[in-house]
Structures are given as structure tokens and as C-alpha cells.
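Rule-based calculations on the coordinates, nothing more; no lab input. Quantities reported herein were computed from a predicted structural model and do not represent experimental measurements. Cβ atoms are built from the backbone, for glycine too; each structure is taken alone.
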Structure P
Amino acid sequence: MPHRLMLLDTASLYFRAFYGMPDTIRRPDGIPVNAVRGLLDMIARLTTDYHATHLVACWDDDWRPQWRVDLLPTYKSHRVAEAVTDAPDVEVVPDALEAQLPMIRRTLELAGIAVVGAAEHEADDVVGTYASQADLPVDVVTGDRDLFQVCDDGRQVRVIYTARGMRNLEVMTEETVVRKYRVLPQQYADYATLRGDASDGLPGVAGIGEKTAASLLLKYGTLEGLLEAADDDGSGLAGPVRAKLAAAADYLKVAPAVVRLVRNLELPTLEEAGAQLRPVTGDARAELERLAVEWNLGGSVTRLLAALDFRGQA
């Protein structure tokens with residue numbers, strides 16, 4: 001079977017699992033396990049349906065890096081539960097989900113699934129680096145549109161988009177990004193900068209929505225090209241658009257660096273990370289099966305083990 005790498009935007013998936021399954025699913029001691037169950041089932045299904053041979057659960061070592069906040073203070077500011085000095089801010093995460101994160105890490109570890117994060121960077125940057133540097137086809141699983149930046153038909157990099165739920169997954173390629181948004185994936189960061197994104201605290205340029213942003217990038221290619229046209233009286237750029245760009249000048253100086261993925265992190269190689277999927281054997285399998293009972297994980301562990309058995313033999 002040809003090798004194929006799957007990169008998980010892990011937080012995106014466990015949040016979806018948490019909100020998609022009732023938190024009445026609990027361990028005997030009362031701690032919810034709905035996110036654990038849901039995530040394991042997602043991994044089992046995704047690796048099977050999309051024929052992954054390698055898998056990395058990309059992790060938010062810092063969900064709101066200070067260097068991004070220094071550039072744009074509004075970045076994810078509405079999601080801060082507590083500001084912390086000299087450490088990542090505490091994100092608003094329901095207590096019932098927070099309690100499950102150690103269980104998620106433990107089950108992934110026992111299953112032999114690589115978990116990779118990077119200091120002062122988000123999971124998106126880990127995804128961006130692996131997707132840009134991998135020498136095999138890549139599927140990125142996320143509910144975050146910003147990761148459409150990595151789509152590349154020539155390199156066989158696509159996004160499995162979860163925003164409409166696991167029953168309505170969308171496979172986003174370079175072609176589908178262009179058809180849906182009228183911009184190329186390599187223009188998507190500039191498009192998001194212009195349009196803004198309330199979920200990330202990006203104000204965008206007032207008066208420039210999705211259609212206008214796409215049409216401007218179609219004509220001028222990049223945000224840099226657009227701003228050059230705004231400074232050129234002979235460019236033909238409409239006066240109202242010039243005024244809107246001028247009003248957002250300070251924002252436009254910093255936002256692109258915030259929105260663009262980092263693609264050159266020093267990360268372990270796929271081999272070093274242990275990304276190749278293999279059957280779980282020995283003590284690890286016995287411990288995982290024990291925890292499945294102790295933590296009331298139902299059939300989720302059984303389905304994950306079966307998927308890894310099959311992937312490892314394929």
C-alpha cells in the first residue's frame with residue numbers, strides 16, 4: 001500500500017468529540033470520557049477510510065503564542081480564561097474536557113500514536129511544517145479553515161474538513177478551495193487577513209468581505225501587491241478601497257505574520273516521532289484494554305485496536 005501521512009489538528013477533534021457526545025458518558029468515579037471515546041473513534045474511522053499509514057497527532061504546546069499576541073493583541077483574546085506571565089495563557093476549556101486531556105494523552109501513547117508539539121507554537125504550525133516538508137501524500141484533519149493554506153494538488157496535500165461533522169466530511173483540495181473561495185491556497189492567508197475571522201480575533205479590513213477580498217486578490221495576486229497598488233495613483237484601484245486599506249494600515253502590517261502558518265519548525269522526523277502505524281502488542285495492548293474497562297471507554301478502544309491492526313498489516 002502506498003504510504004500516506006495523516007496530520008490531526010488534535011484539539012479541533014477532541015473539542016468536536018466533547019461537544020458531539022453526551023457528557024453523561026463517564027468513568028465509575030464520575031469523570032466524563034465522551035471526548036476520549038469520540039477522539040479514539042474518529043482516529044479509527046479516519047485512518048481506515050483514508051488509508052493512512054503514518055499518523056501524527058499535532059498538539060498545541062502553546063495555543064496562543066506570545067509572539068503572535070505581541071503583533072496582534074486581539075489574537076484569540078476572547079478565548080483567554082486567565083492571563084499567565086512567562087507561560088501560555090490558560091484557554092477557556094470546560095472543566096469536563098480539561099479532566100479528559102491526560103486520558104487522551106495516555107491512550108494515544110499506549111496506542112503508539114505520535115504526539116508532536118512545538119514550544120511557542122500552535123498545532124497549526126506543526127501541521128504546516130510536516131505538510132510542507134513531507135515527501136509522501138498528506139491528509140490534514142481539521143475544522144479550521146486557516147489550514148486550507150496547505151492544500152497543494154501537485155504535492156498531494158489535502159484537508160479533510162470536519163466543520164459539518166464526521167458524517168459530512170469535506171475533502172478540500174487546491175481545486176475545491178479555488179471553487180469555493182475563488183482564491184488559491186497560497187492566497188488564503190491574505191484572504192483571511194482581509195476578510196477577518198472573529199473566531200481568532202482578527203478584525204479584518206472594515207468594509208471588505210469575502211467576495212471583495214477574493215476579487216482583489218484575483219486582480220493583484222497578493223496582499224503585498226494590493227498594498228502596492230493602493231500606493232500607486234495610476235493603478236486603477238478604486239478610491240473607497242484605498243481608503244479602507246489606509247484605515248487598516250497598522251493591522252495590515254502585522255496580521256499576515258499572525259495568520260500565516262509557520263512551515264520551518266525543527267520537528268522530529270516521521271521516523272523519529274514514531275509516526276508509522278503499527279498493531280499495538282504486548283504490555284501496551286494489555287494496559288490499553290485494561291484502561292478501556294477501568295475508564296468505561298466502551299468499544300472505542302476495540303475499534304481503534306482493530307484499525308491499527310489492519311493498518312499495520314496493510
Structure Q
Amino acid sequence: MLLDSASLYFRAYFGVPESVRAPDGTPVNAVRGLLEFIDRLVKDHHPDDLVACMDADWRPQWRVDLIPSYKAHRVAEVTASGPDTEEVPDTLSPQVPVIEAVLDALGIARVGVAEYEADDVIGTFTAQAKGPVDIVTGDRDLYQLVDDARGIRVLYPLKGVGTLQLTDEAVLREKYGVNGSGYADLATLRGDPSDGLPGVPGIGEKTAAKLLAEFGDLAGIMAAVDKPTARLTPSQRKRLHEARPYVAVAPKVVKVADDVPLPPVDTALPRAPRDPAALDALAARWGLGGSLNRLLTTLQS
């Protein structure tokens with residue numbers, strides 16, 4: 001099981017009241033909410049291995065070089081010496097280091113790699129996996145990894161993590177008209193305002209799905225632009241032709257990497273805390289109470 005950690009702790013932050021606080025009054029709603037999420041996921045799905053995948057760089061420069069608008073609207077501060085700072089709620093930012101410390105003390109594998117997003121870490125673990133993989137994320141970009149033949153599916157939270165959309169190829173075909181491998185092409189054509197990806201003007205989700213059904217993939221669609229007999233409307237042909245510079249670079253931005261240099265890590269689901277003393281100190285300092293105790297009980301069972 002691979003966790004898109006930022007996606008989940010953002011959901012926890014907005015789903016758990018900010019009145020959930022540490023003894024000193026500091027909000028810990030994201031911390032406790034994430035522990036509740038992990039507890040429920042382990043109870044319901046019994047993973048053998050669990051990795052909390054992190055954004056070491058939420059807006060990699062190599063993606064920005066290809067499409068400068070990539071996530072530009074979410075930049076709070078541009079930094080010269082490191083990754084740009086993402087706009088994050090003031091009371092969430094201080095909780096992230098606490099989340100990381102608690103995961104480390106529990107012994108839950110936590111992996112982030114410089115110059116890559118959590119999506120890329122997930123893509124690489126998925127590529128290397130020898131068995132089925134459940135990816136837990138609220139980010140539809142990762143639908144591109146769904147593969148029935150390899151048992152790879154996305155668990156997409158609809159309400160907390162108690163109600164999940166178990167996304168396999170049948171779900172993708174029903175909702176989008178594509179399978180996992182076709183989803184990245186669909187996303188490239190459609191664009192994604194939340195990521196600053198413009199897409200091809202005038203080509204929405206339904207049109208993109210129809211074009212992919214007709215021509216197979218993005219390369220087939222672009223080849224059809226130069227074929228007068230291909231079944232494209234004049235406006236589609238014009239828009240796709242004008243979008244060639246975008247289409248030439250967008251797939252590398254949209255597709256998750258599968259060759260990230262992952263560090264050696266023990267991914268086995270821990271049955272007991274790696275550092276009990278540190279965990280006790282964190283529990284007392286941040287008032288993690290029942291959320292942590294329930295997870296510990298679940299891990300030990």
C-alpha cells in the first residue's frame with residue numbers, strides 16, 4: 001500500500017476540526033486525522049507493506065522548465081536555493097514535521113526523493129512491485145498507474161478513508177472512456193487547472209476520450225492531424241495543430257516517473273514501534289491519545 005501522504009494529510013486537516021489540539025493549544029487535527037486514516041486503511045485492507053510517499057519537491061524544476069505554468073498558482077514564495085514554497089494553511093505547515101516524526105517512530109516507511117514529487121515515488125514503487133499494489137490518493141493523476149493485469153488499483157477517498165472508490169480499469173472506462181495507460185493522454189489533452197496544465201484549448205474530457213477511442217493514443221491523434229482523411233473536425237485539427245508545442249512537452253510533465261532513485265528502505269508493515277521512547281514523547285507532547293493508541297492496537301493485531 002502506497003500513501004500519497006500530502007493528499008491524505010490535507011484531507012485530514014480539512015476533515016477534522018481545528019479544535020483538536022495538543023496540550024499547549026497547538027492544532028493537531030492533521031496529525032490525528034492521518035493516524036485515523038492509516039488505522040482504518042490497515043484494518044480494512046491488511047497490507048503487507050506500507051509506504052508513506054512524500055513530496056521532497058512538490059514542484060520539480062524539470063517540470064517547470066517544460067511547462068512554466070505548472071503549479072505556479074500554488075506558489076507562496078519563490079526560493080533561489082531550493083524548492084519553491086507551496087501555499088499551505090498556516091496551521092497545517094507546523095503539523096507536517098510532527099507527522100514525519102510520528103511515522104518514523106512508528107517504523108512506517110517514509111520516502112521522499114530530492115527533485116521528485118510523491119507521485120513519482122509512487123510510480124517507481126509501483127513499477128518495481130512484484131505483487132498487487134493499492135495506491136491511496138485523492139489525486140486523479142495517479143489513475144494512470146491502474147493496471148488490472150498487475151493488480152494495481154487506486155483507492156480514492158470519497159469521504160474520509162472509510163468510503164473509498166476502488167478504482168480499477170472498469171471504473172476508468174465507465175467514467176472516462178480510457179484504461180489506466182490512456183489516462184495520462186486524456187489528462188494531457190484535457191488539461192488540469194489545479195496543476196496549471198492548460199491542455200489543448202477546446203478539447204475537453206469527453207472530446208479527448210472520443211479522440212483516444214478513435215486514434216488509440218496521443219501519438220495517433222497527432223499523426224491524424226496531418227492526414228486529410230482522418231476523422232477530425234476542422235476546428236479540432238486546427239486546435240491540435242496549434243497545440244503542438246504544448247503536446248510535445250506535456251506528456252513528460254503529466255506522466256509520473258518510474259525511475260526515481262529510491263533509497264533502501266524496509267517497507268514491511270511494523271507490528272511494534274521502531275522507537276517506543278520517541279513515540280511516547282511525541283504522544284505526550286502533542287496529545288495524540290486515542291488516535292495513536294488505536295493505530296498501535298491495529299498494527300499489533
Mean projected area of the Cα convex hull in nm², for residues 147-202 alone - highest-scoring structure of P, Q: Q
Origin of the derived value 2.9 (distance in nm of label points 7 Å out along Cα→Cβ at positions 19 and 275; candidates P, Q): P
